[in-house]
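Following are the structures in question.
Since every read-out is calculated from the coordinates, none of them should be taken as a lab result. Everything numeric in this text was worked out from a predicted model, so none of it was measured. Cβ atoms are built from the backbone, for glycine too; each structure is taken alone.
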Structure 1
């Protein structure tokens, strides 16, 4: 999953692109954004873990995208949020209909 959205040729391409091409309302180091992503993803998966249920791939990908979007793009200006949405669309992310 990370190669579809985050990595490209062994680098964290998404983070390099975000830092170079997107404007944040306030600065946020990559380590903070990664931590926010992991915390949010864990919170979304907790109910499955507590119920000892396995998460199917389509559901996991939706939860992954939700956490990724809020952790990485939550501090963007509206214009950059739209640009990030288009980035996810270009990767065929399972986004809700607009």
Structure 2
């Protein structure tokens, strides 16, 4: 999580440095504002950089509220996260 309004490419790079064999290759960033173009472009570049794909998803405040609502109703949140992943993959094309 970042306690920032807007993410920069540097913030995405910082998250990407933690991703690898030890920590896994999936990360989530949760800034205060919606995703900006620089952070999306950087996530795309990181994903396409190596044959070992690192995925960094961006969750908004709305996403967190929806996930909390689903969990409070004892529903599985897997589909919600998978949908975000699918949207990320489609945006790369």
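Here are some notes:
- Entry that produces -20500 once helix-only ellipticity at 222 nm (-39500 (n - 2.57) for each DSSP H run of 4 or more, over all residues; to 500) is calculated, selected from 1, 2: 1
- Highest-scoring label, criterion being distance in nm of label points 7 Å out along Cα→Cβ at positions 23 and 47, among 1, 2: 1
- Ranking 1, 2 by volume of the Cα convex hull per residue in Å³, the structure that comes out highest: 1
- Taking relative contact order in percent (Cα under 8 Å, 6 or more apart) as the criterion, the top structure among 1, 2 is 1, with the largest value.
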